[in-house]
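Each structure below appears as structure tokens.
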Structure P
Amino acid sequence: MTDTDTDALTSADSTGDHQLRLAVLVGSTREGRAGGAIARWFLTHAQQHGAFEIDVLDLLDVPLPARLLEHLPPEQEAWAGRIDRADGFVVVTPEYNHSFPASLKHAIDCAREQWFAKPVAFVSYGGVARGLRAVEHLRQVFAELHVVTTRDGVSINLDGGVDRGGWVCDPAAGRAAKHVLDQLAWWAGALRTARTEHPYAR
């Protein structure tokens, strides 16, 4: 599989209006990235979980404008629409220079109210810090967007936690993925009900 094969794992929109919609955002666009394989690994767990209809937002494949204009171009409107339709998010992120990629920050900034009152969980990867410093910075960004970040996440050490093909081979990561998906299903369901019954104050 190549890094652009994640769309093959996107579930069809045939599961009914009541299934939770989960957007998995692959944040790295760097050549030779590990994020594509890690995202595919996580998607197998998300599909097996069964609670979600999945939309893969791979920034390699999503055209976003270089400039943020007052009147949204079609590409940015389409992106904001996909964010709006989601009930919850998983962000797959590396750690670059003690933080997260600029490509990911730009993608987050290309929507605003569409993020409000929804949950996000993180799958991070890197060296000995396993991407956790990137996650801590992302928590601050998402707090500004009225997003609930889950306490627990998945963190992967690229030195020993993945095989030669880039597939995650750490059993603890698999257990963490199941736990995160359980938490995310709870938050996504609770917040969708809350948004439906009482529109969020903006």
Structure Q
Amino acid sequence: MEESKIEIREALADPSTVGLASFGISLFTLSFMNAGLVGPNAVSVPLALITGLIHFFATLIGFRKNELFTALVFGIYGLFWVSYALINLGVAIKWFMLDPNALLVYLIAYTIFTTYVLISSLVTNAAVVITLAVLLAVFVLLDLGLARYPSLIVWAGYVGIIDGLLALYVSAAGLTGTMYGRSVLPVGPIQKSPRLQKAA
């Protein structure tokens, strides 16, 4: 007798939608501080920590869905948000003194990461590419601001506000597209990498 096989498929939602929403809200909010529009406050540490936690779950789901780009991006930027929160908390409670040179190296590392993430995103869609390109501009401005031109940190804040809104737009496009079953907010031409084309 031939044994019957039962295949169970687990339906998992796109984790990038919630990841981008948390990223956009945090970047939008905290960029107001860099821009000098609001002062440092108690919002920054818990907001960054919760964002890192959300990114962690988005990473796990990304791996389960075999989406390396999603898993890697939210995992490493989740690390950024958690470390950002701990850095600010450590300074606030005088656990350690912040070394500007160490902070600069930290930001340069993320600039490098964002650069190759941007290059990899060129096979996604225009909205994601633009969001990552503007994020790269934020990191470059922060690098230059810490290294030599402090006024550029303010500009990094303004550019960060714009990028936070872009991330929220991409998240909104994913949510509305899922709820309405069709594209509601345009994200530009969608391309597939050779690996994704083979899998399709």
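If you work out relative contact order in percent (Cα under 8 Å, 6 or more apart) for P, Q, which one comes out largest?
Working: P: 22; Q: 28.
Comparing P, Q by relative contact order in percent (Cα under 8 Å, 6 or more apart), the maximum is at Q.
If Cα extents along the principal axes in Å is calculated from each of P, Q, which structure is the one that comes out at 46, 37, 30? Show your work: numbers first, answer last.
Values: P: 46, 37, 30; Q: 72, 36, 29.
Clearly, the read-out refers to P.
Which of P, Q yields -12000 for helix-only ellipticity at 222 nm (-39500 (n - 2.57) for each DSSP H run of 4 or more, over all residues; to 500), as computed?
Values: P: -12000; Q: -25000.
It must be structure P, since only it matches.
For distance in nm of label points 7 Å out along Cα→Cβ at positions 61 and 77, which structure out of P, Q has the highest calculated value? Kindly include the intermediate steps, with their values, before the conclusion.
Working: P: 2.3; Q: 1.5.
Sorting by distance in nm of label points 7 Å out along Cα→Cβ at positions 61 and 77 in descending order puts P first.
Given a value of 18.5 for mean count of other Cβ atoms within 10 Å over residues 101-108, calculated from one of P, Q, which structure does it belong to?
Attributed to the structure labelled P.
Where does the value 3, 12, 16, 19, 19, 13, 9, 5, 3, 1, 0 come from, among P, Q, when P(r) over Cα pairs in 5 Å bins from 0, in percent, for residues 85-180 alone is the thing being computed? All intermediate terms of the calculation are to be shown ahead of the outcome.
Numbers: P: 3, 13, 24, 24, 18, 11, 6, 1, 0; Q: 3, 12, 16, 19, 19, 13, 9, 5, 3, 1, 0.
Computing P(r) over Cα pairs in 5 Å bins from 0, in percent, for residues 85-180 alone on every structure in P, Q gives 3, 12, 16, 19, 19, 13, 9, 5, 3, 1, 0 only for Q.
Where is mean count of other Cβ atoms within 10 Å over residues 93-100 largest, in which of P, Q? Intermediate values should be presented prior to the final figure.
On the way: P: 18.4; Q: 8.8.
By mean count of other Cβ atoms within 10 Å over residues 93-100, the leading structure of P, Q is P.
The numbers here are math on the coordinates, done by the rules we state, and not lab data. Because the structure is a prediction, the values reported are computed rather than measured. Cβ atoms are built from the backbone, for glycine too; each structure is taken alone.
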